[in-house]
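Below you'll find the structures, each written out as structure tokens.
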Structure 1
Amino acid sequence: MSFEELGIEEILLQGIKALGFTEPTPIQEQAIPILLSGTKDFVGLAQTGTGKTAAFGLPLLQLVDSKAKTPVALMVCPTRELCMQITKDLMNFGRYKKGTKMVAVYGGASISQQIRDLRQGAQVVVATPGRLIDLIERKAIDLENIEYIVLDEADEMLNMGFRDDIEFILK
């Protein structure tokens, strides 16, 4: 099976090819068609290094309205390193798709810069729980129009004690 057969749009296929990917991994073959169909809930389990970011990221990039002025997609992950890596991967996949903006928000970086980035408009926000809650409490992020939420490494976030934070975010 190819990425084309999974229903990935041409503009994203260009990014995939530029990164040197030729065939989808098993998790991508299973997840991408389901997520592109607009399924409400999806749980994907796969080992590290199997392409989970592309499995949820490619459909997300395809479905997100690049004209939106506020975030429509939110990805929550447990660590700053993962947050930065996911954002980098999404930017690489979507490098040829004009207009889609992504912002990574995580602790250990300038919150004022992250607030400025959010105010400039972003459709996709990748965040760690603590920083996201800080932004919510400061009313610096508008989550009213969120259509898609990804909890990456959800099991890890629960193990790290983020359950209350995740419940707060999902309200």
Structure 2
Amino acid sequence: MGVEIKDSEVIQILKNLEMKTEPTKSKGKVLVSIPSWRFDISIEVDLIEEVARLIGYDKLPSSSLTPSNRKKVDSLNQNVISSLVSLGYNEVITYSFIDEEEASLFEEKDKMIFVQNPISQNMSVMRTSLLPGLLNTFKYNFNRGEESVKLFEIGSTFLKRE
């Protein structure tokens, strides 16, 4: 919330909301029992929101958000997309789930992430490369008479952590 609130004030607010509190050994932390009828509270941030609401949002100081590096990545992606589209390429978005046999052409089996309950066998592995999807899309279009198929994809790939 960006402001220090006394532990005693937080505990009183929670008690006013019919929540039971128990102290912990950690300074500034309290164990909270949430009433069964409060379905809207499931995680810590929900409690913080309730405290802020009862203090009054208008009484909390406002602050501007700090820009993230994500904006730079998104901007770079947009520039790449614009450049490729201007050269006649088409952006595709392929499935993140692919066939194990296709995945094995690009990555060792021990680095693959297998889906526990795949909707079909040809979607049993998380993709380790964008190439299988791009090649399948190229093949599909080429087999239907498209002579000049220019594709690209910007997306995520998935590998097991070591």
Computing log10 I(q)/I(0) by the Debye sum over Cα atoms at q = 0.09, 0.10, 0.17, 0.20 Å⁻¹ for each of 1, 2, the value -0.64, -0.72, -0.98, -1.22 comes from structure 2
Taking 25.2 as the value of mean count of other Cβ atoms within 10 Å over residues 55-62 derived from one of the structures shown (1, 2), identify that structure. 1
Given a value of 29, 14, 9 for semi-axes √(5λ) of the Cα gyration tensor in Å, for residues 71-110 alone, point me to the structure among 1, 2 it was derived from. 2
Quick check for you: by relative contact order in percent (Cα under 8 Å, 6 or more apart), which of 1, 2 is greatest? 1
helix-only ellipticity at 222 nm (-39500 (n - 2.57) for each DSSP H run of 4 or more, over all residues; to 500) gets -13500 when computed on, of labels 1, 2, structure 1
Output 3.9 (distance in nm of label points 7 Å out along Cα→Cβ at positions 63 and 127, calculated) maps, among 1, 2, to structure 2
Suppose FRET efficiency 1/(1 + (r/R0)^6) of positions 7 and 103 (r between Cβ atoms, R0 = 41 Å, to 0.05) works out to 0.20; of 1, 2, which structure was it derived from? 2
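Quick note: the coordinates plus some simple rules give every number you see, no bench work behind them. From a predicted model like this one, the values you see are computed outputs, not experimental measurements. Cβ atoms are built from the backbone, for glycine too; each structure is taken alone.
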